[in-house]
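K.L.:
Take a look at these structures.
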Structure I
Amino acid sequence: MVSTLLSVENAAKNFGGVKALVKADLTLYTHEIHALLGENGAGKSTLLKTLAGVHVLDAGAITLNGKPFEQGSTRLAREQGIAVIYQEPNLFPDLTLAENVFAGRQPVKNGSVDWKSMQDQSRALFTQLGVSLNPLSRARGLSIADQQIVEIAKAISTNANVIVMDEPTAALSSKEVARLFAVARNLKENGCAVVFVSHRLDEVFALCDRITIMRDGSTVSTSLTSAIDEPQVIRSMVGRDVSELFPKLEAEIGEVVLDVQDLSRDGQFGDISFSVRAGEIVALAGLVGSGRSEVARAIFGVDRYDSGTITINGQRLHAGSPSAAMDAGIALVPEDRRQQGLFMPTSIAKNAAITMLSTLRKGFILRSSAERKIAEEWTKILQTKYASIDDPVERLSGGNQQKVVLAKWLATNPRLLIVDEPTRGIDVGTKSEVHKLLSQKAQEGLAVLMISSELPEVLGMADRVLVMREGHIVRELSRHEATSENVIAAATGAVTI
C-alpha cells in the first residue's frame with residue numbers, strides 16, 4: 001500500500017544575500033523512485049542537505065512519517081530514517097566492509113563487539129541488495145559502484161526508509177549502472193522512497209516513477225514520468241527551449257596542431273596514432289576503462305609513456321612534463337574537476353588565474369589586482385554565477401565550478417584544448433553553454449580533443465570520432481559516419497550493421 005512518507009512545504013533558505021530556497025515543495029511516497037531535477041544552482045543540493053541534517057530552513061515545514069522532522073543534525077536525520085548516498089562515498093579504507101556498515105553501531109555481546117553477528121548481518125544486507133560482496137574484505141581498492149552499495153547497506157541497516165542518491169551514476173560503467181538500478185528497485189519494492197538526483201535524463205525516464213523539477217530555488221512542477229517527455233523537462237528546468245544543445249558551428253580546418261605517433265604504455269594503451277587540426281573537434285569515444293583518459297594524461301605529461309612521439313605544431317614535446325606541455329600551448333580540463341581541476345577551499349579568483357602566475361608576478365610578489373582582472377574577465381566571458389569572486393570555489397554549483405576550470409585554461413590562450421568529460425555532472429542549460437563555447441573556440445582556430453562517455457555529445461560535437469577499445473584505437477569515423485550504431489559496435493567489438 002502506497003502512503004505519504006515525507007512532505008516538504010514552502011521551504012526557504014538564505015545564505016547571506018543569496019536565496020538558495022524560495023518556495024520548495026517535495027512529497028515522497030512509499031514504494032516509489034522519485035527524480036529531483038534542476039539546473040546547477042536550482043536549490044536541489046540545499047534541499048537535500050536540509051533533509052540530511054546539514055542545514056536548517058529559515059521558513060517552511062518538513063514532515064516525516066507523519067511527524068515534524070527535526071532539522072540541523074546529521075545524526076538525528078539518520079535516526080529519523082533519512083540516508084544520503086553521495087556521488088563520492090566516504091568509507092574507512094582500512095576497515096572491512098562489515099566494519100564500515102556498522103561503524104559506530106557495532107553489535108555488542110557480553111561487553112565486546114560481536115564480530116560474527118556484524119559479519120552475518122552485513123552478509124544478509126548484501127544478499128538482500130542482490131550483490132555478492134565479502135563482509136571481511138577491506139574497503140580500500142573498492143570501485144565507486146561497490147562503495148555505493150556498502151553505503152546503501154549501511155543506510156538500510158539503520159532502517160532508513162528515505163534513501164537519497166545524489167548523482168550516483170556519474171562515475172559508473174553501464175553494467176554498474178544496471179546493478180545500481182536493480183538495487184534501487186529492490187529498495188522501492190521493500191517500501192522505501194528513493195530520491196534519484198541526476199542530470200542524465202535517459203536514466204531518469206528509465207528508472208523513476210515521478211519527477212519533481214526545481215528552478216531558482218522553487219519547485220516548478222511534479223508529475224508522473226509517464227505524463228512528461230524530455231523536451232518538457234528541459235523547458236521546465238531552464239525556463240526556455242534549449243533547441244541547440246549541440247550548437248556545432250562551421251569551422252575552417254587548418255594545419256595539424258597535435259600529432260601522436262605510436263604512443264604506448266604497458267598495460268594501459270598501445271600504438272596510439274592520430275592527429276588534431278586547428279579548428280577541429282576530435283572525440284575519443286569508448287567504454288569506461290578503454291584507455292581514453294590515460295592517453296590524454298600522457299599527452300599532457302601527467303603520466304609517463306613507454307614509447308612513441310607527440311608533436312605540437314611540428315615540435316616534439318618533452319615527455320612527462322606538464323610545464324613543457326603548457327609552454328607548448330596545451331591545456332587539459334581533467335575528468336574530475338574537484339580532485340584534479342580546482343583548489344576547492346581557495347577563492348574563485350585564485351583558481352581562475354592560477355595558470356597565469358608567471359605573468360602575474362612582480363619579482364616575488366603576486367599582483368592581486370592583475371589576478372582579479374584576469375579572473376573577472378574570463379568568468380564574465382563564461383557567464384559564471386557567483387556572489388563574490390573572493391568566495392571559495394567550493395561554494396559554486398558544479399556547472400559554475402566547471403566554468404572556472406575552463407576559464408583558467410582558456411586564459412592561457414592554448415593551441416590545443418583537451419577536455420575530459422566536459423559536461424559531467426552539470427545541468428542541461430550549462431551543457432549547452434559549454435558546447436557553444438567549445439564550438440566557438442574551434443571556429444576561432446583552437447584544436448580540441450574531447451573525451452566523453454555521453455554518446456549524444458560525441459555525435460553532436462565532433463568532426464571526427466576515434467573509438468577506443470581495450471587500450472587501442474579500433475576505428476576512425478568521420479562526422480557523417482559517426483552514428484550511434486557504428487560507435488557502439490566499434491567500442492564493444494560487435495559487428496557493424
Structure II
Amino acid sequence: MPGRVAASAAPIRGDLRRRWVVIALCATLPLGCVSVPPKPRPDLAATAHNFETRRLDDLYPGEAPPASGWDRAQWLNAALILNPDLAEARAKAIAVAAGERTAAQRPNPTLNLFGEYIAAAAGGVGWLYGLSLDFLLQRPGDRDRAKATAALQTQAAQSDLAESLWTVRAQVHQALLDAVYANEQVELLQQLLDNRQGQLSSAEARARVGEISFSEVPAATLELAAAQQRLERARARGIDARSRLAAAVGVPAAALEQVPLTWNGWADIDALSPVLSEERRAEALIGRPDLIRTLHEYDIADTAVRSEVARRWPEFHLTPGYAWDKGGVRENQLNETLHDNEIGLSTELPLFNRNQGAIGEAVARRELAGKHLEAVQANLFEQMERAERAWPHARIAWQNAASAAITAQQQSELQQRALRAGASDRSSALTAAAAATEARLLSLDAAYEAQQAFAELESAYRRPLDGPECDLPMSWRTE
C-alpha cells in the first residue's frame with residue numbers, strides 16, 4: 001500500500017514541478033516582448049542645416065506669402081507651427097502624460113531562483129533547487145492615488161504649455177511692434193537729419209555774411225550729430241527687432257529678408273477699445289495658466305499627504321514557492337525529500353516609527369503649496385490692477401502728444417507759407433520743420449508706450465483684446 005501511494009505521488013510531484021517551471025518562464029517572457037525601435041541621436045550638422053534653410057513662403061499652402069505683408073494673426077500662426085520652444089513644451093506635455101499609463105500599471109511579481117546545499121542528519125547530502133514569486137499586495141487606494149497624481153501632473157504640464165503659448169505670442173507681438181516702431185522712427189529721424197543739415201548749412205551761410213556769430217555754428221553741428229546718432233540707434237533697434245521676430249517665429253533672420261513688417265494703424269491708439277468686463281476679470285483671476293498650475297501643484301501635494309498617511313498601515317508581500325532535490329537528501333527510502341511547497345507573508349513592522357517624519361514633510365509641502373497659490377494669485381491681482389490703471393494714463397499721454405504734434409505741424413506749414421510769401425526766412429522755416437518732426441517723434445514715442453501698456457493689459461488677462469488675433473479660435477492658447 002505505501003508503495004502504491006509513493007508510486008502515485010511521483011507523477012503528481014512531477015506535474016507540480018513542471019507547472020512551477022512553466023509559471024516562472026511565463027513570468028519572464030513578457031519582459032522581452034516590448035520592442036522599441038532604435039532612434040539615432042540627432043545629427044547636429046543636419047539639424048543646423050534644416051533650421052538654416054527654413055523659409056515661410058510655403059508655410060500656408062494657398063495663402064498669401066509673407067512678402068505680401070502678414071498681419072499679427074498670420075505671424076502668430078507661423079510661430080505656433082515653427083517655434084522650437086513650443087515644440088519642446090508640447091513634447092514635455094506628452095512625456096508627462098505618458099506617466100499616467102505607468103501609474104495605472106499593477107506591480108509585477110519578483111521571481112527568485114535559488115539553490116541550497118543541504119547535509120541531512122542521517123548523513124545524506126545534496127542540492128536543493130527552488131523558485132519563489134513575491135507578490136506585492138498594495139494598500140487600498142495606493143493605485144488610485146498614483147493615477148490621480150499622474151493625471152494632475154499631466155494637467156500641470158498642459159498649463160505650462162498654455163503659458164508657453166502665451167509667452168511666444170507676447171514675443172511675436174513685442175518684436176513686431178518694435179520693428180514697425182523703429183521703421184517709422186527711421187523715417188522721421190531721416191527727415192529730422194535733413195532739417196538739421198539744412199539748419200547747419202543756413203547757420204554757416206549766415207555766419208559768413210555776418211548775420212550771426214560763428215559761435216552759434218557749433219550748436220547746429222551738435223544737433224546734427226545728435227540726430228545722426230538717434231537715426232543709427234533706431235536702425236539698430238529695427239535690425240534687432242527683426243531678428244527677435246525671426247527667433248519668435250522659429251526661422252533664421254535670413255528668412256525675413258525682403259519681407260515687409262506691417263502693422264496697420266498701430267499708432268492710432270484711439271482705435272484700441274478693450275472690453276474690460278467684470279466677467280473677463282473674474283475669469284482671468286481664476287483661469288490664468290500659471291494660477292491653474294499652482295492649483296494642480298496643491299492637489300499633488302495634498303495627494304502626497306494622503307499617500308504618506310496611508311503608509312502607516314502595513315503593506316504585505318505574498319511569497320509562494322516551490323523546491324525540489326536531486327535525491328541526495330534522505331533518511332530512508334520511504335522518507336525521501338522530493339519536493340517542498342511553501343508560502344510566505346511578509347510586512348514591515350512599525351516598531352520604531354509610524355511614518356511621522358514623511359507625513360510631516362508632506363504636510364509642510366502642502367502648506368507651502370497653499371502659500372505659493374496665494375502668492376501667485378496676489379501677484380496676478382497686482383498685475384491686473386497695475387495694467388488697468390496704467391492703460392488710461394498712457395492713452396491720455398498719447399492724445400496729448402498727438403495734439404501737440406498737430407499744432408507743431410500747423411506752425412511748420414504756416415512758416416512754409418510765410419517763406420514762400422517772403423514774410424519769413426529759411427532758417428525760421430527749417431526750425432519750425434524740425435520742431436514739427438520732433439513733436440511727431442514724441443507722439444510716436446507716446447504711441448509706442450501706450451501699445452506697451454495695452455500689451456501689459458493683455459498679458460494680465462492672458463488673452464488678446466484687440467486686432468486680428470481675436471478672430472483666432474481660443475484653442476490656440478490651450479493646444
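Each reported figure results from applying straightforward, stated rules to the coordinates on display, with no laboratory input. Here the structure is a predicted model, which is why all the values come from computation and not from measurement. Cβ atoms are built from the backbone, for glycine too; each structure is taken alone.
K.L.:
I, II: which one has Rg and Dmax of the Cα atoms in Å, as calculated, at 24.0, 77?
P.N.:
I
K.L.:
Let me ask another. For which of the structures I, II does the calculation of mean count of other Cβ atoms within 10 Å over residues 94-101 return 21.1? Mind dumping the intermediate values first?
P.N.:
Details: I: 21.1; II: 13.8.
That value comes from structure I.
K.L.:
Taking -22500 as the value of helix-only ellipticity at 222 nm (-39500 (n - 2.57) for each DSSP H run of 4 or more, over all residues; to 500) derived from one of the structures shown (I, II), identify that structure. Mind dumping the intermediate values first?
P.N.:
On the way: I: -9500; II: -22500.
It must be structure II, since only it matches.
K.L.:
Tell me which of I, II gives 0.00 when you compute FRET efficiency 1/(1 + (r/R0)^6) of positions 150 and 422 (r between Cβ atoms, R0 = 30 Å, to 0.05). Working shown, then result.
P.N.:
Numbers: I: 0.50; II: 0.00.
The value was obtained from structure II.
K.L.:
Kindly point out which one of I, II the value 0.95 was derived from, the read-out being FRET efficiency 1/(1 + (r/R0)^6) of positions 118 and 342 (r between Cβ atoms, R0 = 25 Å, to 0.05). Don't skip to the answer; put the middle values down first.
P.N.:
Values: I: 0.05; II: 0.95.
The read-out was computed on structure II.
K.L.:
Taking relative contact order in percent (Cα under 8 Å, 6 or more apart) for each of I, II, which is largest?
P.N.:
On the way: I: 16; II: 22.
Sorting by relative contact order in percent (Cα under 8 Å, 6 or more apart) in descending order puts II first.
K.L.:
Can I ask one more? One of I, II was used to compute percent of Cα pairs over 12 Å apart, for residues 46-85 alone, and the answer was 52. Which one was it? Please list the in-between numbers first.
P.N.:
Values: I: 52; II: 65.
It was calculated from structure I.
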